[in-house]
Structure formats: C-alpha cells, structure tokens
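Have a look at these structures, which come just after this line.
What follows is calculated from the coordinates using simple rules that are stated; it is not laboratory data. What you see is a predicted model; the values in this text were computed from it and never measured. Cβ atoms are built from the backbone, for glycine too; each structure is taken alone.
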Structure I
Amino acid sequence: MKNIIFKLLEYLYYFSLVILLILYLFPGSLIGYLLYGNLGQQPDLIPNPIGTSINHLIFFSYITLLGLMLRSRTKNILTNFKTLIILSIILELLHAVVPNRAFETYDLIANVLGVIIILILQKILKWPNLS
C-alpha cells in the first residue's frame, strides 16, 4: 500500500512539474482563458494585496512539499530544493521573452518564498531532508 501511495505521489509530482512548465511557457494565461475566456487576465486564487503573485507562492509551496515527500525515498535532481529554486527563477525570467507574458519581481519573490517556506517548515518540524 505504501508503495502505491508513493508511486501516486511521484506521478502527481511529475505531472505538476509538466503543468507548471505549460502554464509558465504558454503565451498568455491558460487559466485566465479557461475561467474568463481571456488570455490576458490572470486569476486571483485568493484575493489579496499582492495580486496574482499569491498563485506563485501557493504552487511553489505545493511542488516543494511534494518534492520533500518524494526526496525521503527517491533522491534525484528534480526533487532537490536548489533545483526548484533555480527552476522558479529561470521560469520567471523566461516571462521576459514569452509573448503576452511579463517578468514580475513579486512573482519571482513569491516563487522562491514558496520553496523557502516549506524548507523552513521542514527544519522546524523535522521532516525528512530535501537537500
């Protein structure tokens, strides 16, 4: 049973990475198009003062948490927190060249914070290592 759950988490993690790449590199907002019929409109998952950057924080926290769970059993470069931070930076920088997208400093900060928050929680709560 544990192996099945671990395999499902592993598939979810890699599926989430693929979704992340698609959402980041698509020229426009796919989610905005699906929700509002507008490629230019970014959805706010949670109304807040920093706008859509909260979406980035939530997703990178989620992907880091999944990577942390996998890292306890499978150590590879894709579950390493340094790789996730570098990926978050590269993807946000690519927004400068992807049509209908724009580099935003708050999004970059939210990406990195999403990873760092989970790493801090890991240290405080003594979760398995993700380094």
Structure II
Amino acid sequence: MEAVWQSILAGAPVLLLHVAVALAMLVIGVVAYVWVTPWEDLRLVREGNKAAAIALAGIFLGLAIPLASTLAGSVNVWDIILWGILTLVLQIVTFKIIDLLLRDLTGRIEKGDVAAGIVLAGAKLSVAVIVAAAVSG
C-alpha cells in the first residue's frame, strides 16, 4: 500500500499541472472562438437562443475532445499547448467552411435557426473526433 501512495504523491503534481493546462487551453480556446464569431454568443444564449447555445456547446466539446486525447498521451505540457492551438485553428477553419456552405450563418444563428446550429456543432464535433484520433496516433 505504501508504494501506491508514493506513486500517487509522485504523479499527482504532474496530473494536476496537465489538467490545469488543458482546462486553461479550453477556456482560452472558447474565448478566442467567441471573439472570432461575428455574433454575440453569450448574449444570444442568455436570451434563450437555442441555435447559439448548440453552436457554443459544439465549440466546448470540439476543443475538449482533442484536448482529452492529448492528455492521454502527452509527455509534457507543450504537447497540450501545441495540440490545443492546432485544434483551435482547425475549429475556426471549420466554422468558416460551414459559414460558406450555409450562407449567412451569422444571420441564421442570430435568428435562432436550430438547424444551422446543429450542422455547425456537428461539423465541430466531427473535426474534433478526427483530430483526437490523429493526436492519439
């Protein structure tokens, strides 16, 4: 039992550091994404806009899934940071592509078009799963 406690005590600081960095990357990524989108995500969600809520939930998961995969195989904090940045860039590109395909995505989200929100969130999650698989090798 002593060996178990020693292992936990030795590994806990690294675990906490990696989790803290991953959560920081998640927050930074969501803030950056919200800054890039032309609509006011939080205001729309506060007003009960379901399309905006679905799209915002999509970015949380779209960033968290690859970050979780990175945590599973990371050897240092830089892995988490670099993959987090790449994931954010890919999510922004995904947003831009869906914006081009759906035409007037901003207007549709602002009007509460749930179908547009679902397609955007689905695209984000699809990219997230593929990135997560690529990260885990």
- Item | Identity of the structure behind 17.3, 62 (criterion: Rg and Dmax of the Cα atoms in Å, calculated), options I, II | II
- relative contact order in percent (Cα under 8 Å, 6 or more apart) was computed and gave 27; which structure, I, II, did it come from? I
- Item | For 1.9 (distance in nm of label points 7 Å out along Cα→Cβ at positions 97 and 113, calculated) the corresponding structure among I, II | II
- Message: Computing Cα Rg over 2.2 N^0.38 Å, for residues 25-72 alone for each of I, II, which one ends up highest?
- Response: I
- Note on the structure: Matching 10.0 (mean count of other Cβ atoms within 10 Å over residues 9-16, computed) against labels I, II points to structure II
- Message: With mean count of other Cβ atoms within 10 Å over residues 49-56 coming out at 22.2, pick the structure among I, II it was computed from.
- Response: II
- One of I, II was used to calculate distance in nm of label points 7 Å out along Cα→Cβ at positions 1 and 121, yielding 2.5; that structure is I
- Message: I have -30000 for helix-only ellipticity at 222 nm (-39500 (n - 2.57) for each DSSP H run of 4 or more, over all residues; to 500), calculated from one of the structures I, II. Which structure is it?
- Response: II
- Message: If FRET efficiency 1/(1 + (r/R0)^6) of positions 41 and 65 (r between Cβ atoms, R0 = 25 Å, to 0.05) computes to 0.35, which of I, II did it come from?
- Response: I
